1. If relative contact order in percent (Cα under 8 Å, 6 or more apart) is computed to be 16, which of I, II, III is the source?
2. Please state which of the structures I, II, III yields 4.5 when distance in nm of label points 7 Å out along Cα→Cβ at positions 168 and 288 is computed from it.
3. Starting from the value 2.8: which structure in I, II, III was distance in nm of label points 7 Å out along Cα→Cβ at positions 256 and 272 calculated from?
4. A value of -17000 was computed for helix-only ellipticity at 222 nm (-39500 (n - 2.57) for each DSSP H run of 4 or more, over all residues; to 500); which of I, II, III is the source structure?
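Values quoted throughout were computed directly from the atomic coordinates according to the rules given, and no laboratory measurement underlies them. As the structure is a prediction and not an experimental result, all values here were calculated from the model. Cβ atoms are built from the backbone, for glycine too; each structure is taken alone.
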Structure I
Amino acid sequence: MPLVAGVDTSTQSCKIVVRDAETGRLVRSGSAKHPDGTEVDPQQWWEAFLAAAQDAGGLDDVAALAVGGQQHGLGALDAQGRVVRDALRWHDTRSAPAADDLIAELPGGAQAWADAVGSVLVASLTITKLRWLRDAEPENAARVAAVALPHDWLTWRIAGYGPEGESPLGPQLDALTTDRSDASGTGYYDAEGVSTSPTAGPGGYRRDLLRLALGRDDVVLPRVLRPTEAAGRAHASVAGADVEGGALLGPGAGDNAGAALGLGMRAGDIAISLGTSGVVSAVAPARTADGGGAINGFADATGNALMLAVTLNAARVLDAARAVLDVDVDELAALALAAPPGADGLVLVPYLEGERTPNRPDATGTLHGVRLATSTRAHLARAYVEGMLCGLADGLDALRAQGVRVDRVMLIGGAAQSPAVQQVAAQVFGLPIEIPAPGEYVADGAARQAAWVLAAASAPQATPPAWSTTIARTLDADPRPVVREQYAAVRDLV
């Protein structure tokens with residue numbers, strides 16, 4: 001059977017899985033770290049991809065490949081395909097004032113933005129970073145000839161394009177491609193609008209909004225591909241050298257859409273992801289237009305909508321707790337489980353790096369209910385875990401308020417393996433929860449997309465391969481209303 005590769009160019013690292021295209025069986029994998037910080041030279045993403053590919057035993061034998069990646073951010077290229085400045089990552093909040101300015105400048109404000117692109121602007125979205133670039137670095141803004149998100153740029157490089165002298169095929173900016181899921185997180189793409197391409201499905205760029213941000217709209221934007229449309233082929237020096245015709249390149253996806261595809265999510269499924277950020281995602285037939293800003297209405301990788309409530313603070317809250325208490329992961333869980341639900345009134349509002357949902361980029365974390373009785377290591381550990389999960393429970397409530405169906409809840413991400421997180425999640429969410437087996441869900445989704453594109457090359461009506469998702473554990477609902485009630489009472493005091 002042919003092999004396919006899925007790539008996850010995430011905030012922390014590049015991960016690659018190589019799987020059997022028919023069964024989804026994992027054949028091999030590799031990874032390499034990305035640098036820390038909120039801005040990075042994209043060349044370091046390329047070097048990490050090459051290192052991860054080598055760690056995975058090479059990609060010469062893969063018949064198709066797709067890239068999932070961290071969403072939003074800003075990758076700006078000049079006319080020669082060179083990076084104009086270090087890419088701003090999604091969690092760089094310097095463009096928060098620009099988001100406020102853009103909201104104010106569009107007649108109708110926040111609701112008008114939600115109607116236009118599915119989201120009220122926050123600092124994460126690409127369009128706000130373009131406005132920041134225009135105002136803070138006008139010389140760099142004037143050099144921008146194309147804008148590409150991380151997965152767009154990496155797919156372009158894998159196909160052999162890039163700056164003259166650094167790539168086999170040179171700087172062909174019109175070869176840049178993307179998909180609806182990643183484009184829908186830019187702030188200048190309407191995933192459900194009238195398409196300018198008869199083959200790409202619904203959706204189109206809003207160049208009027210791009211012009212509002214950058215002051216001009218003459219930049220190249222990646223061509224938006226259908227879910228099964230190939231972005232070309234990988235350059236033989238990178239992947240598919242041993243495959244007749246070379247490795248097909250899938251359209252790729254934003255990381256949340258990639259994870260949804262990897263998990264096989266359908267309408268009614270909710271995934272709560274505990275990574276660097278916290279994400280509550282829901283697949284639905286059509287997007288929301290939440291003018292309140294709690295929900296982002298994006299697209300998924302299959303043609304559906306993907307609604308997201310995103311917090312900046314998730315697993316990093318637990319990292320902070322471990323640092324404060326000087327404990328490892330297991331010791332933190334044991335401490336948290338030693339305190340009662342609600343931690344006897346000790347409540348953490350975990351805005352440790354500002355917050356995106358609610359939109360409070362300059363907020364700080366606050367600890368409420370400190371008394372002699374709650375001044376124990378166990379109470380503090382419990383408060384950190386509960387605070388992190390209460391923020392995500394608010395996101396789940398916001399989805400319900402938008403009429404999103406909730407049939408099944410899955411808890412994913414590294415922190416989801418903590419016994420304390422699992423127990424508290426069942427209490428905070430008050431719903432049965434499925435814990436999928438640990439995996440690289442974004443890379444798996446990219447690999448599944450690659451297999452889908454490969455199948456569609458000979459059978460255009462092909463559907464995504466029916467790879468199974470292993471559920472490692474199912475938790476019964478154990479609602480403890482006091483936890484949410486305490487959190488709600490102090491959440492807005494910051």
Structure II
Amino acid sequence: MTDQPTRVRYEVLAFGCSLSMITYLDRVCFGAAASNIVRELGLVSVSDLGPAITAFAISYAAFEIPSGWWGDLNGPRKVLLRIVVWWSVFTALTGCVGMKIAGLTLGSLSALTAVRFLFGMGEAGAYPNIARAIRNWFPAAERGTAQGWIWMSGRLMGGLTPLIWTVLVAGTEYTPALMNWRGAFFLFGSLGLIWCVLFAKRFRDRPDQHPGVNDAERTWIATGQTDVPEAGHHLVPWRAILLSPNLWLLYLMYFCATYGWFFNISYLPSCLETQFGVAPTSLVGAIYKGGPLWLGAAGCLLGGYVTDRLLRGGMDRRWARRLPGMTGHALCAVCYLAASQADTAFHFFLAISLAAFFNDLMMGSAWATCQDVGGRHTAVVAGTMNMIGGFGASAAGWLSAKILAWSEARHALTLGIDRTEFSPDQKIAALADGYHSNLLIYSAVYVIAVVCWLGINPGRSVEAGRSEHESPPYRD
């Protein structure tokens with residue numbers, strides 16, 4: 001073969017990366033808007049937003065498997081178009097809650113909770129279907145790197161979102177605000193619709209459907225493939241996917257990882273503002289709020305590269321996938337312990353950001369493991385993992401809010417007043433013990449994640465009778 005492979009697969013990767021960025025923009029902006037929403041709805045503190053935060057996490061988790069199965073059945077193109085339109089609409093509708101028109105108020109906390117539930121329903125399935133697209137378009141030994149780029153892009157945009165929010169909505173020490181918080185939600189929702197137009201024109205489910213792919217690229221993509229990655233009416237091995245001890249270790253690991261990480265896009269901005277005096281208009285504060293996702297982006301990229309490099313270097317698939325995750329989660333537990341003892345905003349930012357970096361070393365490994373194990377059922381396996389991770393996020397959203405509320409109630413009881421009567425200093429003191437307890441819990445769950453990695457075997461396929469654990473992808 002003398003033809004050089006075309007590079008259409010990198011256009012597919014670009015679509016996946018840009019979609020990942022939009023998902024994080026749309027979900028992280030809610031945490032950035034928390035203070036505005038608390039004031040607009042007449043709430044006491046961010047702990048009152050627990051129902052809305054948890055509703056998103058629950059629906060995001062609950063619809064992962066159906067969306068993943070849908071993508072395996074019909075191909076990722078149709079599914080991604082439909083779910084991106086859905087969630088973009090509900091991103092915009094988030095900005096309508098509490099709006100006053102002709103003396104009428106459009107909804108309250110209950111309405112916000114419902115909108116966030118429907119928003120989460122829409123975002124569910126994005127990453128499983130991106131994973132399916134990557135499996136269709138990339139050879140086995142490039143999947144970890146590709147997944148690293150996908151997650152790096154999302155984390156990077158998540159880190160930029162507080163800064164974008166500050167410039168657009170809060171204003172800075174040097175520039176005025178450009179719009180109110182509602183306008184920002186309308187703007188962010190429109191970006192998803194623009195993405196859909198471009199994606200519909202250029203993306204195809206498989207290389208053989210794309211006129212721009214030559215035979216050399218098709219051959220390269222097929223390297224290490226052990227089945228035909230096509231959509232269709234396959235008999236899904238539900239028993240293996242839902243009952244396999246191997247996969248449940250993967251799912252539990254991801255539950256733990258998401259439980260600790262969810263703090264970064266939910267309570268972190270309010271924690272920095274209330275506990276460390278970071279002003280909403282501070283550019284440095286915006287960097288602190290986005291720092292964990294920026295460092296997480298680097299972790300995603302590095303971890304994806306490392307797992308593929310180990311695999312190409314001859315290490316068996318089990319340890320090539322395990323090592324980045326085990327190492328990262330062990331160090332992540334240490335960083336959360338350090339964060340619980342931080343006494344300045346900078347020290348807290350540094351500890352939390354390093355925790356995010358070490359956590360995200362596992363992202364390429366975890367999602368490449370879904371592709372290794374799932375084969376033609378990649379989106380279902382990835383959807384199941386992301387569903388369990390979503391339950392971890394919902395558990396974190398609910399329990400973290402409860403712990404903060406318990407801390408407030410205990411402090412109010414000590415002072416003999418109602419929590420609504422707290423002075424600003426009393427509110428800071430009331431929340432301090434709650435944040436400290438949550439950070440210790442985050443550290444503990446990462447220890448569980450390390451133990452899970454020891455039992456995960458990426459070479460144990462869900463297809464009956466298949467095992468590839470000793471074969472590097474170029475020797476399959």
Structure III
Amino acid sequence: MDCTNKQMENQFYDIGMIGLGVMGRNLALNIADHGFSVLGYDKDTKKIDALRASSGTRDMRGAQSLKEFVSFLRTPRAIMMLVPAGPPVDQVIQELLPFMERGDVIIDGGNSHFSDMEPRTKTLKERGILFLGVGISGGEHGARHGPSIMPGGPREAYERVRPIFEAVAANVKGEPCVTYVGPGSSGHYTKMVHNGIEYGVMGLISETYDLMRRGLGATDDQLHEVYAQWLRGEANSYLLEITFNIFSQADTMTNKRLIDVILDEAAQTGTGMWTSQEAMKMQVPLPSIDVAVAMRNMSMLQTERDKANLILERPIRLFQGDQKVFIEQLGDALYIGMIIVYSQAMALLSVASVKRGYHLDLEALARIWRGGCIIRSDLLEDIRTAYLADPNLPNLLVDKKLSKRVMTLEGSLRKVVSSAGELGIPAPGLMVSLAYLDAYRSAWSPANLIQAQRDYFGSHTYERSDAAGIFHTQWQSD
């Protein structure tokens with residue numbers, strides 16, 4: 001028996017961590033730093049060695065096998081998995097089952113699709129084992145120093161690990177960035193929508209970059225300064241902060257800035273698409289997030305874009321007006337766009353709360369997103385206040401404070417969208433955000449024509465504005 005096993009045989013560990021990659025190892029270190037003992041396991045022995053090497057004097061060890069791993073956990077056991085979503089999660093669960101006992105808790109902390117929760121919960125419940133689906137946001141830094149944590153599943157399972165989660169989560173104004181989200185798949189669901197917000201805001205920021213780079217001819221230093229300026233305003237957020245930092249980063253291989261040698265392609269890994277797909281099922285419009293997903297897909301069509309650039313040639317025009325005024329308008333447009341992205345996403349959560357039986361506390365979600373996570377921003381304080389005032393708010397755009405800000409600044413969004421069209425620079429996120437705003441507040445829509453068209457070609461019937469019932473018209477004579 002090696003030294004590690006001799007140390008292990010005299011104690012039982014508070015929590016087990018399966019998957020010791022970047023997220024798993026850093027979260028394990030975070031947990032150990034807060035006074036909890038951690039036992040790790042990974043099929044890759046090099047990752048176990050890396051955990052041991054970084055453990056120092058912390059109460060954490062690596063196990064050689066799953067059987068050993070499970071046997072040295074305090075009962076009832078709490079085991080967290082941070083493994084790739086999909087089949088790897090099911091594989092780990094199946095490998096764990098022979099060693100588990102009734103009352104144990106298994107926690108999936110990866111980016112699993114929320115629909116995978118139900119079959120896994122059912123399988124484990126039959127064995128008397130609790131299953132918790134936990135969304136974790138914050139990346140490597142968040143895992144190590146304090147993420148935002150979104151646990152969903154049996155309340156009993158959450159209470160078992162609540163002291164650990166509250167200790168390791170980010171903390172804002174004395175409040176840990178973790179809360180019990182709700183039953184079933186609510187934890188992974190809220191993380192999915194969180195990632196949709198991430199897609200939307202990143203897309204908007206990239207559009208401001210394009211409008212300044214190609215529209216104004218701005219240098220990296222000038223872009224760095226503009227984002228610094230915006231960080232001091234209402235749009236202050238983590239994603240804006242890292243954008244500010246990116247433009248000052250030098251490339252170690254050339255004399256250029258790193259941003260200028262990064263390929264202009266950005267694949268989408270699924271979570272943004274999942275949000276769009278779910279919103280369509282729920283019949284909740286999310287055009288700002290939809291277009292962010294679409295533009296990532298567009299970016300991957302490099303060969304086609306190169307050909308189209310030659311065939312559909314139209315030189316990008318330089319902006320001819322007052323650049324200082326335009327930059328101020330662009331900052332305002334970004335802020336309104338952010339409000340609209342959050343509005344769409346929170347509207348989806350509001351509907352899902354009812355239709356999926358999650359009973360979500362949207363104020364609590366806004367609270368735990370204020371720190372640690374990728375979408376943290378000053379705007380979340382206003383969002384939290386909005387839901388404190390009206391927990392049943394259907395859309396943030398009808399909140400008194402936020403609606404006033406939108407109405408005050410909407411002129412800037414219109415100016416920017418108009419300029420983007422004139423310059424030939426694509427800004428679909430900003431454009432569709434304006435369209436969403438105008439459509440949402442429009443008391444009349446042209447959908448009556450769509451009803452008429454459907455009835456004309458397919459006898460799908462229609463409803464009238466002046467009488468109740470279902471109607472059909474013979475539009476053409478035989």
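1. I
2. I
3. Details: I: 1.6; II: 2.8; III: 2.3.
Computing distance in nm of label points 7 Å out along Cα→Cβ at positions 256 and 272 on every structure in I, II, III gives 2.8 only for II.
4. Working: I: -10000; II: -24000; III: -17000.
Computed on structure III.
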